[in-house]
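Read-outs throughout are calculated quantities, based only on the coordinates presented, and are distinct from any laboratory measurement. These figures come from a predicted structure and were not determined experimentally. Cβ atoms are built from the backbone, for glycine too; each structure is taken alone.
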Structure I
Amino acid sequence: MPFFLLLCALTLSLYATTTDKLMAQAHTKHLSDQRYWHLLMHSPHGESEIDDPAFFLSPEGKNNLSAELDSTIRHFNEDTNRSNESAFCRFPARRAWLEQELNTSFGVGECSDYDVLVAKMDPQKVTLVFPSAHINSPASMFGHTFLRIDSAMESKLMSYAINYAAHTEDTNGLLFAYKGLFGGYYGYYSMLPYYEKLKEYRDSESRDVWEYDLNLTHDEVMAMVRHIWELQRINSWYYFFDENCSYHMLWLTEIARPSVHLRDHFFYYIIPPETVSAFEAEKLVKQKHYRPSKRAMLLGYESHLSSEGIQSVLALVSGEMRPDDTRLAMLSDQEKRYVLEAAAELVEYQFIEGRVSKDDYTHRYHALLSQRSNLGIAPMIELKAKPNPDTAHHAARIALGKEWYEERSVYSIGWRPAFHDLGEDDTGHLFGAQIEFLDTVVGFEHNNVTMEKSTVLSLASIAPVSHFFKPFSWRMKSGWDRDYGGNHLSFVTRVGAGTSFGNEYLYGYVLSEPEIRSGFNTDIGLGFTAGAALNWSGRMKTLMEASHIFYLDNSDHNHLSLSHLWQWNESVAIRVRGEHIEHRYSEERYSVGVNFYF
């Protein structure tokens with residue numbers, strides 16, 4: 001017994017001596033100051049952005065990276081328990097980096113959970129995935145980004161999607177927006193099969209998906225996977241504009257390849273489409289792929305079908321026509337294929353939306369595919385790929401211009417942190433969508449500085465109806481403007497809805513828009529607006545709009561506007577605009593200017 005106690009004492013003394021030497025070596029090499037340790041700690045400025053105490057091995061670890069490094073070395077070197085829940089197994093990325101930097105080995109452990117996951121994932125490559133915006137969902141109005149870890153399998157559907165999102169069950173859009181802006185939710189990483197994310201975005205929410213294969217080496221992929229494991233069940237406060245889904249994908253990619261500086265492309269907010277541009281700028285993208293949404297596929301079928309074919313699709317989906325109905329014989333074999341394929345897609349879409357019962361869906365879907373198989377193999381319908389999000393104009397905008405009013409002539413400078421309006425080039429954006437925050441314009445005339453406009457929030461979703469889809473269009477605005485008198489500011493809140501028709505090249509819309517105005521000529525009114533937008537070749541866009549508002553206490557208001565924009569490239573656009581306003585008097589307004597995007 002005394003011999004055993006002596007042996008234990010000697011062993012502990014040896015561990016302690018080795019630990020002290022390793023920590024001294026780490027201090028000499030200033031490892032706690034190195035960029036990679038700060039990346040592992042998610043610490044851009046000396047304090048970690050991880051808010052979960054379980055992520056730290058030192059009580060001071062969140063704010064003291066040197067103490068966290070010492071504690072990490074001590075646990076790796078001295079802990080005798082090296083099972084799945086031990087520090088040795090929980091932090092493989094830290095362990096791999098320290099072993100390399102200290103030229104040592106901390107030995108082996110029983111990390112079966114991690115080993116099983118790595119074997120199951122078979123990590124070979126990484127892909128950045130961007131589902132497009134979903135304007136009717138506050139959580140997704142800017143789009144989304146996540147990473148996919150690809151295995152050696154040819155099909156990517158069974159690959160693992162690495163996602164970061166706020167954990168919430170709130171369904172109230174205003175409550176979600178408020179909490180998302182001010183850190184009311186915890187954000188978590190999750191790992192699930194890619195086909196589940198595709199089903200959510202491409203099918204359930206009808207969002208187009210772009211995939212960007214990254215040129216990471218196998219060693220870099222493994223470095224990312226090791227750190228993903230460290231973040232399992234770890235939470236951080238989620239912020240809608242900066243510490244969001246896209247921001248955390250930047251951390252993971254810099255862990256894989258520390259030589260890139262993706263986060264340096266952003267200052268005060270991070271919008272998902274802009275992260276795609278950052279990956280391009282850092283030369284990380286090897287290849288791009290487009291996965292059309294179920295909605296995009298059905299609209300593609302619409303464009304290829306005759307009116308008889310479209311009516312046949314609707315009859316098949318509603319159950320008014322059977323797949324073997326003799327009326328289909330009037331169509332060519334190719335159109336019959338398209339009709340049956342489109343009907344199968346549409347009945348599945350309606351089932352996902354809850355508009356068809358499971359029994360009806362199962363019966364009709366099986367019958368449609370069975371009849372389609374009798375027509376033999378044929379080329380799939382060709383869909384025109386949409387412009388990639390990385391071709392869109394940047395989100396932030398500074399606008400310089402000259403404004404001519406009836407009684408004033410001002411030079412103007414405007415600033416908008418995000419994102420896109422109906423009059424701007426739709427390339428790479430969800431066409432018909434408008435999302436603007438804090439769009440502010442200041443005027444300079446002689447020695448006077450005036451506020452010309454300050455939009456708190458402006459949103460629009462102009463979604464054209466089609467044979468297969470009947471969405472409603474809507475628009476809202478809240479902010480100050482001079483639309484009711486060139487020398488006076490009014491605060492206006494307007495919310496309206498209506499319908500739209502056309503396609504992504506030419507569409508028109510009609511909206512009913514109740515309005516409340518305060519400040520100058522306070523009043524309540526009901527407005528009606530008709531507009532049309534034309535996307536020309538060469539990234540030019542023309543927007544025309546006419547509105548009439550009936551007020552309770554003041555004279556009616558008429559507003560006609562015509563604007564044209566030429567998007568020179570992703571960073572510069574030239575714009576002109578003319579307006580005619582009638583509100584107790586008539587006024588003509590004109591403006592010309594340049595938009596700078598960054």
Structure II
Amino acid sequence: MLRRLLILSLLATPVIGLAKATPVQKKKQKIEIKAVKFIGVKHVPIDELKEVLVNKKSSFFGLVSINGKYRPKELKGDAMRIRDVYYQHGYLDAQIGRPQVTVDPATSEATVTYRVREGLPYKVSSVRLVKHRGMDAAVVRKQLKLKSGNIFNVATLREDIRTITTNIGDKGYAFAQVQPRFRKNSRNRTISVAYFVRPGSKAYIHNIRIHGNTKTKESVIRSYITLAPGDRYRLSDLIDAQNELSRSGYFETVSLRPVHTRGNKVDIDVNVKEAKTGSIMGAAGYDSLEGIFVEGSYSEKNMFGTGISASLSASYSKLKKNGTLSFDDPRVAGTMFGLYGGLYRTDTVDDGGKTYGFDKKELGGYLGLRRKINSELSASVDYNYNDVRYSNVDAVKFPTGLKNYIKSSIGFSLTYNNTDNFYTPRKGIYTKARVEYAGLGSGANFAKYLKSSLKFAAYYGLQDQIGYDLILRYKMQGNYIHDLGFTPEAERLHLGGYYNGVRGYRSASIHPAGGGGLMSMVNSIEASIPLSAKNKVRLTAFADYGMIGNTKLNEVVKKSVGAQIEWRSPMGDVNFVLAKAIGAAPGDKTSSFEFTIGKEF
């Protein structure tokens with residue numbers, strides 16, 4: 001019986017024999033969960049049990065989500081999730097009673113009560129791996145996390161099964177099955193685990209069949225798949241290809257799976273659903289500094305189905321004109337090399353010394369070469385050129401003047417990305433480390449500094465744990481500039497706004513006294529939930545914490561909290577940001593609302 005329950009837990013199917021909840025009301029009406037109670041819980045944190053439930057009390061997110069809504073069809077699943085939590089703590093004798101649901105007809109509020117008999121936790125007495133000739137048994141044993149003497153944990157068991165499946169799959173066994181078997185000793189409260197492997201036959205690739213690509217060329221998709229006809233099947237290569245195609249941004253969904261053909265041959269079926277990769281964006285509004293402004297851009301992430309991205313943008317106001325052109329070919333001629341570059345021009349005109357205190361013309365460009373090391377890691381080198389010229393500098397605001405300069409720099413970057421999706425990652429991390437040396441060229445007007453930066457983002461979706469699409473995100477960005485003789489003000493660091501970090505403040509308005517900083521760091525914590533999965537609308541709550549300074553990182557510290565709506569609409573990506581600056585000082589330039597909109601096709 002225990003083996004059956006554990007396997008059911010692995011497959012996330014309802015437990016057979018769980019009593020149905022009694023009907024609470026015949027008349028259809030909206031019922032909210034007022035409280036969830038547990039009787040008999042002593043050793044497992046109640047908050048951990050509540051977290052996995054679908055039927056749970058409304059939270060902050062529940063004001064605008066399905067959280068808090070009574071869903072009787074999910075009661076079976078909730079009981080299964082509670083049992084799964086107990087199995088993760090080793091309580092294999094835990095019994096979850098019939099959920100008792102009572103409804104107050106006056107308020108339409110429900111209370112759900114669970115009676116639990118916990119029992120005692122079990123320890124693992126032994127872990128055996130039934131050896132197969134095609135498996136690196138010694139390597140796999142070292143990788144297994146369920147160890148003798150540990151408290152039994154069904155989540156660790158699942159992870160070990162994936163480890164074994166991947167190892168045997170990398171040896172060419174496309175349809176290997178791993179079956180755990182258990183022997184429970186109730187007297188000693190121990191359990192032994194044995195993994196039996198049924199590998200089947202070793203498989204070789206016969207063909208790669210691609211379906212669903214109405215726009216993207218087959219050659220582009222095949223360039224992401226390292227397996228080819230005649231190769232021995234490798235599960236890791238299949239997983240890597242699926243993850244990388246999902247991160248490309250060309251597709252909404254990607255699926256790669258082996259299909260048996262004849263003998264020891266398998267076909268790889270690649271099924272994709274194209275995403276809308278083109279975007280025309282426009283915005284108009286009024287800014288207290290620049291007055292009326294208009295902005296527009298065109299971008300295409302998958303130009304003519306080649307995988308090449310290109311963008312063109314322009315903005316205009318009475319004080320500033322800007323134009324940018326860029327491109328990126330991630331796989332030149334289907335190779336592991338990528339080429340990217342861009343040009344930009346910005347003209348800033350002061351309004352009689354009232355705003356900036358200078359006029360400025362800026363012209364620049366960049367060109368880079370990227371090399372994929374593997375499906376998740378890449379390295380790049382790029383050259384950057386920027387020519388900035390000032391005029392009509394206000395001597396009162398800038399008593400020492402502003403110096404024209406040229407930035408001629410070379411940059412080196414290392415990027416790691418194992419996230420599962422380009423648009424809405426639910427697992428994985430993204431990190432990019434970069435070092436830029438500005439000092440190429442001679443002359444007093446050449447910028448000379450060394451800048452290092454680090455971007456990091458981690459994503460953790462809780463769909464499997466709680467049956468609800470809650471995504472937790474942590475993001476960090478840090479920068480440090482080492483002055484080598486001349487660091488222009490325009491190259492120094494500023495915080496504030498959606499793109500520079502610390503939402504709730506105007507863009508680039510946060511800096512130390514006297515100008516931009518030489519070191520900065522922004523930390524953000526976010527929790528994102530679906531408002532409408534069908535319409536691709538999500539609500540994200542966030543908290544930002546930013547620091548910036550010249551000699552100390554915390555010379556200026558700014559905090560904010562807020563929420564933003566993220567909508568992948570038929571018109572394109574729409575973002576509404578509502579933010580509250582925490583502890584803003586007099587004179588701080590705060591911004592409680594930001595908005596962007598685009599059109600996709």
Structure III
Amino acid sequence: MPLTNREIADIFEKVATLLEIKGEIIHRVLSYRRAGETIRDLPRDLHAIAAEGTLTAIPGIGDTLATKITEMLETGTLQFYEKLAAEIPPGLVEVVHINGVGPKKAKLFWKELNITTIPELEAAAREGKLRNLAGMGEKSEKKIIEGIEALSRQTGRVPLGIALPAAQAILDRLMTLAGASEGAIAGSIRRGRPTIGDVDLLVASDDATPIMDTFVKMEQVARVLGHGPTKSSVELLNGLQVDLRILEKSRWGTALNYFTGSQAHNIRMRELALKAGYSLNEHAFSPVDSQGNIQEDAPKILCDSEEKVYATLGLPWIPPEIREDSGEIEAAQAGKLPELITLNDIQADLHMHTTWSDGTLSIREMAEAALQRGRKYIVITDHSQYSAIANGLSVERILQQQLEVRQVDQEMGGRIRVFHGVEMDIRSDGTLDYPDEVLEKLDFVVASLHISLRQPREQITQRVLNAINNPHVDLIGHPRGQLLPDREPADLDMDAVFAAAKEHGTALEINANPRRLDLEAQYARRAVELGIPICIDTDAHAAEQMDLMGYGVLTARRGWVTAASVINTWPVEKFIQWTQQRGK
């Protein structure tokens with residue numbers, strides 16, 4: 001069977017890791033790794049690109065890599081990888097994925113203890129065989145055990161930031177077809193969950209055949225898993241499974257409700273339907289007798305909208321993001337559903353980076369990009385000095401930057417306000433990266449964890465509390481430090497964090513980058529219940545990353561967050577007043 005884009009990307013990424021373990025120069029390693037990442041995100045099949053003779057037109061693919069791609073397309077294997085795998089045990093590729101184990105340690109374990117797989121490494125760690133190796137110790141050994149346990153909990157689900165654009169691109173194409181009258185992304189994507197299993201698409205049409213035929217032949221499709229008259233399933237080039245269902249418009253509401261889920265929400269809906277004398281499924285409300293048996297001859301209630309589904313049960317429409325059986329049914333029955341925040345409520349972005357640290361645009365360019373997206377004000381928050389890898393700003397540089405921020409703010413002529421801040425590291429010893437005399441000169445201070453995220457709960461919690469307790473810190477950025485799907489969040493005592501944030505009026509961030517989505521929805525909901533202010537930011541390092549704000553809003557909606565609880569929905573005058581009340 002021909003290799004897919006994803007399989008070729010996997011091979012290139014394995015080559016990169018094996019070369020790194022071998023000790024090859026970093027540029028060679030990066031060329032394979034970047035090639036793998038590029039191929040994984042390609043919207044077209046490599047077979048088609050190769051047939052056109054345009055492989056080298058793919059960014060980062062030169063003649064050498066193009067030749068290797070051609071070899072894999074034609075033979076299904078790569079001799080270069082096979083040769084590497086004969087020299088270096090390929091099981092070490094998985095070992096490197098463990099948090100706390102890099103290529104150097106993987107090589108050390110292999111050479112010194114002949115460890116080549118994760119089970120072998122776990123056994124050695126639990127028996128105390130790693131601690132006496134060079135650069136190791138009991139703490140390092142414990143971290144490796146924790147890393148293996150964390151890896152075992154990963155589910156293989158795809159981040160929302162990958163699944164949603166892929167699903168939307170397919171749906172947009174299908175909705176251009178003549179017979180498609182209505183379409184929607186359903187499932188966990190519609191509910192805004194941070195990671196996704198499969199993609200569910202629904203299309204309303206009276207003529208399913210041409211739509212299904214187009215779907216299974218789309219260039220994003222690697223394999224057709226099933227092709228029927230009203231349902232088809234495919235695997236995309238990036239490995240996602242997509243299920244398409246086509247139905248008549250008269251049943252649109254019940255189908256969309258059913259396939260949006262969640263399962264727990266659907267069960268509650270079916271229970272309500274039974275109490276009202278109906279059986280509810282994806283097709284219709286069917287009358288039932290006193291024993292709960294469907295009365296086949298009785299007329300069914302068809303719903304062409306979700307509003308009609310809920311109205312049949314005496315409920316208002318419930319936003320999909322909160323359909324998790326977490327109190328939404330009871331709130332709907334009591335007329336107390338929250339008016340959830342929307343993207344249109346967002347007035348500002350209070351966390352972004354420029355070329356002063358690790359961003360790609362100047363302060364002026366970021367301001368212009370934010371203005372184009374309808375923002376009324378922004379805060380420039382480049383990295384502080386401890387983040388040397390991100391070109392963090394020394395005290396002298398941040399004071400110099402303030403002059404440029406003030407100048408840009410003046411030049412914008414009130415079209416958008418530009419404030420000066422910083423994303424300041426909370427150091428591993430719990431101290432903050434700048435003294436108070438520097439912080440008090442800034443308009444807005446974000447404090448974030450970036451390193452030593454596997455510290456014990458008490459220690460890492462105290463680091464966050466130290467930041468919250470500082471009167472100059474306005475916001476805790478991506479509080480738990482997670483990276484989806486690879487890095488688990490820090491083991492924070494969130495009750496202690498919430499208590500301190502409430503006491504000091506410090507805001508907590510929902511970082512909208514789909515690799516973070518941190519705070520997660522359940523913590524955002526708790527924060528709002530306690531009266532803690534929330535801020536939804538993009539953490540943008542480039543103009544296009546400002547467009548990620550919608551992911552943060554989705555996460556906030558999942559957490560029952562309203563606009564009133566989010567500081568960057570405020571007009572600029574209220575924002576200034578809030579910061580001044582905090583001692584600015």
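When helix-only ellipticity at 222 nm (-39500 (n - 2.57) for each DSSP H run of 4 or more, over all residues; to 500) is computed across structures I, II, III, the figure -9500 traces back to I.
Which structure, out of I, II, III, was distance in nm of label points 7 Å out along Cα→Cβ at positions 190 and 542 derived from, given a value of 5.3? Label of the source structure: II.
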